[in-house]
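Next come the structures, one after another.
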Structure P
Amino acid sequence: MKLLFDILFWPIKLVFGLAVLILRITGKLIGAFIGLVIVAVGILLSATLIGAIIGIPLILLGGILILQAIF
């Protein structure tokens, strides 16, 4: 059961790990700015149907970066 849980939540752990890595490298203020830029790019990409496939995960990644920078 634990193996199935780990497999299902692996992408979520990967995104949070990437956000933490970016914040460690850049610092909190620059990390929040990068998060805002990623959210803006994600919103622009989501304007098209094909871009939404990439845009929505970018919006989520940018939001996670901003939340990690705040807390």
Structure Q
Amino acid sequence: MLGLLKSIWLFYYNWFKNLTNTSKKLWILIFVKSTIILTVLYLFFPNILDKYDTPQEKSNVVANSLLNVN
């Protein structure tokens, strides 16, 4: 298992190492922006379905929210 992880790491390390400077900057920008977006979504959009126990209750809440036209 450790050998597999090492080979995957080396594959992506060598791929990134052989990119041009512009490509490296663009990939770093994509990674940073994705991290920021996911962090903001995680922090400011709480999971409102945690208070429901069963999948049936959760699906009813979602269905009612989608069909509720106010």
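When Rg/Rh (Cα atoms, Kirkwood Rh) is calculated for each of P, Q, the greatest value falls to Q.
Which one of P, Q has distance in nm of label points 7 Å out along Cα→Cβ at positions 25 and 57, as calculated from the coordinates, equal to 5.3? Write out the running numbers ahead of the final one.
Details: P: 1.7; Q: 5.3.
Of the options listed, only Q reproduces it.
Looking at structures P, Q, which one was helix-only ellipticity at 222 nm (-39500 (n - 2.57) for each DSSP H run of 4 or more, over all residues; to 500) calculated from, given that it came out as -30000?
On the way: P: -30000; Q: -25500.
Computed on structure P.
The numbers here are math on the coordinates, done by the rules we state, and not lab data. Just so it is clear, the model here is predicted, and its values are computed rather than measured. Cβ atoms are built from the backbone, for glycine too; each structure is taken alone.
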